[in-house]
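The following blocks contain the structures, represented as structure tokens.
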Structure I
């Protein structure tokens, strides 16, 4: 399996954990220094994001990435793509269409998700 395939498999695992409200799996995948910048410009750390999943602040109903492209630079992998996301934030439903950039870094032999930045695609 190539590094690119490994990263895409980790991406699939992350998206599945989001929709399953699986805070434990997300905690394993996320880097301690995570910066998760939502399309609303709100920023979460690893702790606040995992806690949001655990408590139900974020309830992802659908996360469908597309047009994913992985670029690997040593122990850093950049993933760009589009995503269709159906989520409830604090009980309010949102339907998001995004372009995103995320970053994975390899430390101690394991890839960890360290950054997400997304921008809304105008309707």
Structure II
């Protein structure tokens, strides 16, 4: 009688993301920065950071959108710190207001572009993460 070895157990392959789910996560990479409206300072950074860290390995598009969003939010943090220092000479108050409005507008534009399947390159963004 011949003894046969049992076949190796089947390991499920990770599901490949669909185009619509990739696009949704790309939009969330940008739109999650709007959580900074409720959680000042940390929300702008942690929203995109969490989405990017969780999903960057699933798709190169999600990785690119996450890096772009995170680079912009880190840049905006630096600009806000500088404007905060300039409050001493009163020019910082209008700069802080302008930066706040620009952050919201650029994030909304980037989210719409990501929904259309395009990578939005933020103006004024310093490319920390390449």
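Observations, loosely collected:
- Read-out mean count of other Cβ atoms within 10 Å over residues 65-72, computed value 13.5, structure in I, II: I
- Among candidates I, II, the computation of helix-only ellipticity at 222 nm (-39500 (n - 2.57) for each DSSP H run of 4 or more, over all residues; to 500) that gave -8500 used structure I.
- For 0.99 (Cα Rg over 2.2 N^0.38 Å, calculated) the corresponding structure among I, II: I
- Of the structures I, II, the one that 1.4 was derived from, the read-out being distance in nm of label points 7 Å out along Cα→Cβ at positions 33 and 73: I
Bear in mind that the values in this text are calculations on the coordinates, not laboratory data. What you are looking at is a predicted structure, and each value in this text was computed from that prediction instead of being measured. Cβ atoms are built from the backbone, for glycine too; each structure is taken alone.
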